[in-house]
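What follows is a set of structures for review.
Just so it is clear, none of the values below were taken in a lab; they were calculated from the coordinates. No experiment lies behind these values; they were computed from the predicted model shown. Cβ atoms are built from the backbone, for glycine too; each structure is taken alone.
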Structure P
Amino acid sequence: MVRPFENLSADQEANAVFVDGMHVDVISNLLRIRELRGVPRDPAMTYRGAKKTPKAIAEELGWRSC
């Protein structure tokens, strides 16, 4: 899963679309790789602003590390 990018810009509104677009592009390109399992954008967006660790998110999603 690609967690939503954080918008660190001083102008939050103007760059929100750019940040979200980059997130969508990264997910779209990763989902084209057959060997990777991914989570689509909508479920990933539920973690926007979450202060959870990647390990906590993986456990919540029922994933285990390899």
Structure Q
Amino acid sequence: MKAKALNSELKKSSPADLEKQLLDLRKEQFNLRMQRGTGQLTRPSQMRLVRRNIARIKTAMTQSQSGGAQ
């Protein structure tokens, strides 16, 4: 998904949805780390995408908590 589309979608999401998405991405990140460790990772770029999506969700969560969603 494109970054702008994901950001606008995250702004509309509820805090509970953001928590669930964050948990899912953390699990995916763990699985990718395990695949990398065992040499089974086929797309190393996926690690970068997951890490950035985690950061996007955390940013959206912080903005919604502080009321600074612009």
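Give the label, chosen from P, Q, of the structure having the highest value of relative contact order in percent (Cα under 8 Å, 6 or more apart).
Once relative contact order in percent (Cα under 8 Å, 6 or more apart) is worked out for each structure, Q has the highest.
Which one of P, Q has distance in nm of label points 7 Å out along Cα→Cβ at positions 5 and 29, as calculated from the coordinates, equal to 2.4?
Of the options listed, only Q reproduces it.
From which structure (P, Q) was helix-only ellipticity at 222 nm (-39500 (n - 2.57) for each DSSP H run of 4 or more, over all residues; to 500) calculated, if the value obtained is -27000?
Here the read-out was taken from Q.
Among the shown structures P, Q, from which was the value 1.05 of Rg/Rh (Cα atoms, Kirkwood Rh) calculated?
So the calculation was done on Q.
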